[in-house]
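What follows is a set of structures to go through.
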Structure 1
Amino acid sequence: MAGSIAARAERELRSLVGVSSPSGDVLGAEEAMAVAEALAPEEAAAERVPCSSPEHAPDLVLRLKGTGGGRLLLVGHVDTVVPHRAHRPLVEEGEHLTGSGTVDMKGGVVLALGVLRALATRTAEFAEAALLLVCDEEWRTAPFAHVARFEGFDACLCFEAGQLTEDDEDAVVVKRKAAGTLRVRAHGRQAHSGSAPDRGVNALLALAQAAQLVAAHHAPRGNHRLTAVPTVVRSGDAFNVVPAEGELISDLRADDHHAFEAVRASIPAELGGARMETDMLRVWPGMDSRDFTSGLLARTSEALGRRVVAAGRGGASDASHFAASIPVTVDGLGPRGGGAHAPHEYILRDSLRSRAEVAAATVHAWLRRD
């Protein structure tokens, strides 16, 4: 299985990375989904289903029917955070395959499609296998729409980027932090900043205070491993006017999403005379499938002939949405690389083979679970 997946992976990655598909761009998503569907096994039934985010292209579900037992879900996303003007097609730079969305996560999508093709030759060993590809993972603030669609599935494998341990052992992700996006809006009063500054109420200054209050909760070594990081502030329309409106965006991560409430509650109803409003633009659950996946990873290691280690990661993933209803959820099955969301984003060429081996062994171990 791994050899056939790896043999096509680089060529298929070049095709998928050649498509610029930033989150929210309908035409880019449609083209990326068309490429993915063309790379799917002929036996797979394709269905376009509504995206979680309004005004996005539909998501793609590819389904294989089998005659055995058990249902397996594969998960990936085709959207990137890279705008069209900054998109980079795939180029070779030594051992790096550099291009927009390579590691996050078109390299993983290529491996997932390879796994689905391999499963098409083993239909007697499962009842159903499905690959869900979404086009809004990077910027989604709406509730996730697909959990009920796959209710009753027995395992979920997500193909976000893989990693190595400090001892150079292959690792997969079975623990993730919850993620939240906190928005604070300030409503002040406009005034001329030269002739009558004190008649105004400065929304920008109020947001600066709010940013400090958010940052005061940053405690990555605390009980909840909470990180609270102000990331975006917008206020003011002219250089000579006291700004009356503005907003602050902060990124929150913690083991338990309930820890976000203390951050939100720390912003008072008024700061410096400005009226303050807070709301959570998104809350993604955490994930901890260590107990449910230990047996699967032991069998994976046996099938692979080398250890596959359970690991955690701070970044959010759609795997977290499924973990509560599909306890056997494993993430981080994609190729290794770096520079996600940056111009130098890349994957390591040799990891296409090594991570295809990990993914193939994981699927084999699940198919032989009895």
Structure 2
Amino acid sequence: MTAARTPWYTWASPLAAWLVLLAGFLLGMGGPLAAVAGVVLIATVFAAVHHAEVVAHRTGEPFGTLVLALAVTVIETALIVSVMLAAPADNAGLARDTVFAAVMIVCNGIVGLCLLWGGARYHEQAFQLQGASAALAVLAALTVLTLVLPNFTTTTPGPWFTTPQLTFEAAVSLALYGSFVFVQAFRHRDYFLPVAGNEAGAHAPPPADKTALLSAGLLLVSLVAIVGLAKALTPTVELAVARLELPRAVVGIIIATLVLLPEGLAALRAAQADRLQTSLNLALGSSLSTIGLTIPAVAAVSILLQQPLELGLGPKEEVLLSLTLLISVITLGTGRTTVLQGIIHLVIFAVFVFFAVAP
């Protein structure tokens, strides 16, 4: 990454996104405008990835990937809450569906593509085993306590937490995520730095402070535009899902996919440059922030506004989550990966998508 002039598309795309949002507000998001919004959304995602890479290169690892993970999670939380508030009864399980979809997309889809792409190009790729192990330990605790435990509590039947239970779960999630961020950014930062010899492009001169600040601002503008377009397109997506008679959980998958596009593309570009550690920092970090921040925020809204919040997964989803965690521990348990691990994760991701559409 150099201190080159900011490409025109990286500011033109967010500008176009905001113009489309204004047009949608005035005219309604439908027909040709919805198609334009979809195209502009993708272009804005690419712009967000560029600005995230500029910020990451200026701040260094792991702060750069942490910035993107936190920014995207904040936007994702705002999107989930806004959709929930629009129809509380119909979207009681939206947070669960979106968070579960995000974990499956990241841990199987994004990680699988990164391992496959990097393995095909470099045969083997190395990463810091300590950092991956720490992230997986926290991820396992967060997912099970948040998405599985509600099915086994006895105070209320079904996949629900009582208000005290939900409050305690939110506090536990914040404590776990906060501890991980402290370890990643300060106490054991070296666990999350690129392996020596796998730092392609790391010695390029960092961008100037002015360029980094401009990219940070445009990154925020881009991410807000992305969530705005995603929210504007959500009714169209819900209508299409209903007309195709697909399960409502598909809406959560689509929302998670849209929100995770910037992180996914950034992770793939890092894997292409033989920086697998950066890819894993992005992928695992986004999974952790999705649960550790999104669930407490949604829980707070649910408690304050007395909105229903369904968290427990179904048996099929529990099996897929357990398999994902098990395979992730095996895959990232040696410090080196090949195309085989990438293929395994992508197969699990394909199974997840197929059985979400055809349960």
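Throughout, read-outs are computed from the coordinates displayed, never taken from laboratory work. Just so we're clear, the structure is a prediction, and the values are computed from it rather than from any experiment. Cβ atoms are built from the backbone, for glycine too; each structure is taken alone.
Listing for the model above:
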read-out	value
Entry that produces 1.7 once distance in nm of label points 7 Å out along Cα→Cβ at positions 102 and 270 is calculated, selected from 1, 2	2
Origin of the value 155, where volume of the Cα convex hull per residue in Å³, for residues 54-261 alone was derived from one of 1, 2	2
Which of 1, 2 yields -8500 [helix-only ellipticity at 222 nm (-39500 (n - 2.57) for each DSSP H run of 4 or more, over all residues; to 500), calculated]	1
Structure from which 42, 22, 19 was derived, semi-axes √(5λ) of the Cα gyration tensor in Å, options 1, 2	1
Identity of the structure behind 19.9 (criterion: mean count of other Cβ atoms within 10 Å over residues 30-37, calculated), options 1, 2	1
Structure responsible for 39, with relative contact order in percent (Cα under 8 Å, 6 or more apart) calculated and labels 1, 2 on offer	2
Highest-scoring label, criterion being FRET efficiency 1/(1 + (r/R0)^6) of positions 78 and 118 (r between Cβ atoms, R0 = 25 Å, to 0.05), among 1, 2	1
Structures 1, 2, by mean count of other Cβ atoms within 10 Å over residues 6-13: label with the highest value	1
